[in-house]
Structure P
């Protein structure tokens with residue numbers, strides 16, 4: 001089973017990532033402690049594919 005974008009966003013926020021901005025159907029999250037940026041594709045109700053996750 002592939003995770004939904006909302007599930008992935010909850011995991012990121014739980015691990016210190018904050019919402020930085022949005023561009024189209026993608027949301028960008030940033031963690032200042034690790035200096036890592038993660039882009040989450042939010043395409044309606046579609047799940048995030050295994051390779052993307």
Structure Q
């Protein structure tokens with residue numbers, strides 16, 4: 001399972017409808033709003049969660 005960095009929900013990578021790639025890493029989202037928020041400011045969500 002992946003974690004939606006915007007809302008902190010668990011997301012199954014195999015069935016996730018919403019995903020994006022940032023700095024070579026794929027991020028998964030539970031909803032289009034979370035994906036949109038991440039894409040608007042990815043640094044906000046990736047700085048504290050370097051995995």
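No lab work stands behind these numbers, since they all come straight from the coordinates. All values derive from a computational prediction rather than experimental measurement. Cβ atoms are built from the backbone, for glycine too; each structure is taken alone.
Starting from the value 1.2: which structure in P, Q was distance in nm of label points 7 Å out along Cα→Cβ at positions 12 and 36 calculated from? This figure was derived from P. Which structure, out of P, Q, was relative contact order in percent (Cα under 8 Å, 6 or more apart) calculated from, if the result is 33? It must be structure Q, since only it matches.
Given 0.90 as the derived value for Rg/Rh (Cα atoms, Kirkwood Rh), which of the supplied structures P, Q does it correspond to? Among P, Q, the structure yielding 0.90 for Rg/Rh (Cα atoms, Kirkwood Rh) is Q.
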